[in-house]
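Structures for review follow.
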Structure I
Amino acid sequence: MIQDFSQEAKIMIEQNEVVNLLSDLIRINTSNPPGNEIEAIDYCARYLKGFGVEPVVIESAPKRGNLIARIKGSGRTPFMLTGHIDTVPAEENGWRYPPFSGEIKEGFIWGRGALDMKHFVAMSMVSIKELLAEGFKPKRDILLVITCDEEEGSGCGARYLVEKHPDLIDAEFGLGEVGGFSMNVSGKRLYPVMTSEKGFAWLKITAEGESGHGSMPVFRNASGRLGLAAWRLSNIPLPLHITEDASAFLKTLSGIVGIKGKFLRLLEHNLTNEIVIDNLITNPNQKKYFKALLRNTATPTVVNAGEKVNVIPKSAIMRVDLRYLPGISLEEAVDEVREVVGDDLKIEVESYGEPLSFNKKSELFDIIKNIVVAEDRGAVVTPYMSPGFTDAKYFSKKNITIYGFTPLKFDTDINYTSLIHSENERVSENALIWGKDVLKRVIKEYCG
């Protein structure tokens, strides 16, 4: 039974509750591997029970926990909030404050998971608590899904829930990562909302050749051929592809950057694309994003060849992280890689996930846009594509549209993407509180 706060006039929820909650969650080390997320999941369960919400905790493996909580509505299609509680590991060297301290200093909450993505878990729970405290009666079920294992492929998390507990996951629309963070562009704040994401394929590329003694060189040996393939993948861009979301993003961006906007539209043309990126876009992280936005990408990440310095190996193996755009098939993307590395190397797909592209014309997207602009006058909201993959890839198999929207308004020109998975990951108190208020409004309007 959900506690009826509406009759309790004295109940006040502190403005900084979301700050303290995030700090607590950061202090629970959920580095993946190994994960051990159950402690954090149990903490979230206790928090929700504290205001009358009874969650279901599902252990997919020892110490690997997921949480599902449902706030009953009056009949409209359910709405989902989802975030993962695991984080990538962190070494203490280089951090201003220890990565699992959750320190609240200098106006920031510091630590691993502050941005990816314990902040959204905290924002979601506090938003629900505040709405119930105000007597809000949703017309839709509100489904809160907190997962484990997203950083290692979601096998114990979102994928497990969809495959083993599909009856518990039902919604038409939802919110998760990655998007909703402000970007300062020509004096305006731009809020990208993820409406599509690239597919991924982890490739194993093998070169075979003649083995022998290192003192007797072998022409085109396996290591040399694989090294050339790695060099080519690192230096030759794959072909240009303009997706619907990429075109919309460029159109929005070009409309707010003045004269530079005319040149930005040249990104859509193959002959001028690299010239524009190299000469017009000065921010290194933005360069990386634009390169990923307009092409499939294939990045060599792991190379194995030989065991002794004086022995020429018979084979050499390279792992490649391939990310491919919506509208491109896996076979087409692999063929592009083959075109670069050559037909004489063996390419195998070891694991893959298909790209996503969600409909942008919806009541929820319009609500997001209107509320962000109301809370930040002059802001611009645009769809965008994530080059990475999220739990949305698995929830989409239940026909759930997940927009990447974890709202944060940065007061200064902080490069959001450069802090994720990096040392000194942090989020400002002001950005977190603003984001919680925006999220709360979105929930209230969409579910009311």
Structure II
Amino acid sequence: MPLLHIGFDDTDSRQGMCTTYLAYKVVNFLLKRNARFVDYPLLIRLNPNIPWKTRGNGAVALRVEVDDKSNVMDGIRTIVENNSHIGNGANPGLVFYSGEHIPADVREFASNALYDVMSRNKAKEIASKHGIRTFALGNGQGIVGALSAIGTMLKDHTFEIISYRKLENCGAMREIGKENVITMAKRTFPNTYNNYDYSHDRILITPRGPDPIFCGIRGEDPDTLLQAFFMLNIPEKLDGYMIFRTNHGTNMHLTHEFDLTTLKAYTSGYVRGVIASEPYAIKGGHAFFMLRTEHGSALCAVYEPTGLSQLAQKLGVGDVIEIGGGVRKATSKHPKVVNVEYFRILHVAPKFSYMNPLCKKCGKRLKSDGKEKGYKCEKCGVKERSAQKIVIEIRREIKEGLYIPVPKAHRHLTKPLQRYGMEKNGYEHVLNPNWYCNFVSENLSQVRFV
């Protein structure tokens, strides 16, 4: 059967709906038509600094083998059209590509979309070049994410199991036991992450909006995620769940190196440089400092909610650091700023204080006797013409190392500390047989103990 790559994006709005829920519906449609999935559904988070994104700037790709390709594409188009929040600002895009291998310029476009601002006209041009069928509503901006989703090749990756509510429950409070979440998090560590923020006593796996998602658990493998999900003993009757392979927790958007002479608004990346000014704080506790490289300099901001602001204020001139983050657009009142998502201290510069020498006769601190006149003791009158200031090295309150935000401030793409050293390099496409479940049509007892 021919391989069909399906990508879609920008189907939701801030008033509700969710692109992953649309994927859940499309997968159900495909499974009923005996489609064979060659990979898990792919949830691809693109550049998180795009200002017109809905929430997490996520697009979805499906890679399937199907017989009746034409009717399948028509059916998916109808699902997207009927389930997108077009009236609330959604601009859905849908693409279909038939072929074993994704063209190189599609992969390049997708790679750039992780950190840059991409043109929908360029997306359409590339799609047309390779015979990629497109469908768009609204202004068509979703074509960018849809094309990027099918073009993203994941090496390092994680998984997320997302459970979905029945539509009549959307908007109601999500009932989930805090102790169940904590127990699940401890039992599955380090193979799940960002389940609970212990410092702020906050559950992290449930969203707060009216969308159809009940909860999402992120981790290293599907087996662990299935176990984790059923540990929660959720009382609400859910519609079902689906496991995605994703770039969550990979810092994939921060692999592009900034050139500080040509910083472009809304881009993401990293840069290494030297602290060029003493950090300062403003109202609200946000910290700012200048970072300099051999090519230029940039103002950097570390915001209080990240939990890194106080540490950033302890940096000093001469410290060598690496930062990762996104570029905030300049305004009439504020310059362009790099919003810091993490920093790594590579070298702590020594700091010194200078004190007047002591009187050799009485031990009292000497005073300056005037320019180029040395020092004088006010107590016993002794003068020291050749005495020098005493140099004292100041103990720094920071150490070399990596510093990332507190869990509640993590973006979807933020790599948690526990994932450093756990990165993957590719994937063997063997799907867990329970990667998708609709609780209405499936026997839950067959899933629970797999």
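Where a number appears in this text, it was derived from the coordinates with a stated rule and is not lab data. None of these values were measured; they are calculated from a predicted model. Cβ atoms are built from the backbone, for glycine too; each structure is taken alone.
Quick check on the output: 191 is volume of the Cα convex hull per residue in Å³, derived from one of I, II. Which one produced it?
Answer for the origin of the read-out: II.
Given a value of -5500 for helix-only ellipticity at 222 nm (-39500 (n - 2.57) for each DSSP H run of 4 or more, over all residues; to 500), point me to the structure among I, II it was derived from.
II
Comparing distance in nm of label points 7 Å out along Cα→Cβ at positions 338 and 362 across I, II, which structure shows the greatest value?
Top value of distance in nm of label points 7 Å out along Cα→Cβ at positions 338 and 362, among I, II, belongs to structure II.
Out of I, II, which has the highest value for FRET efficiency 1/(1 + (r/R0)^6) of positions 50 and 314 (r between Cβ atoms, R0 = 35 Å, to 0.05)?
Structure II comes out on top.
Given structures I, II, which gives the highest value for relative contact order in percent (Cα under 8 Å, 6 or more apart)?
Across I, II, relative contact order in percent (Cα under 8 Å, 6 or more apart) peaks for I.
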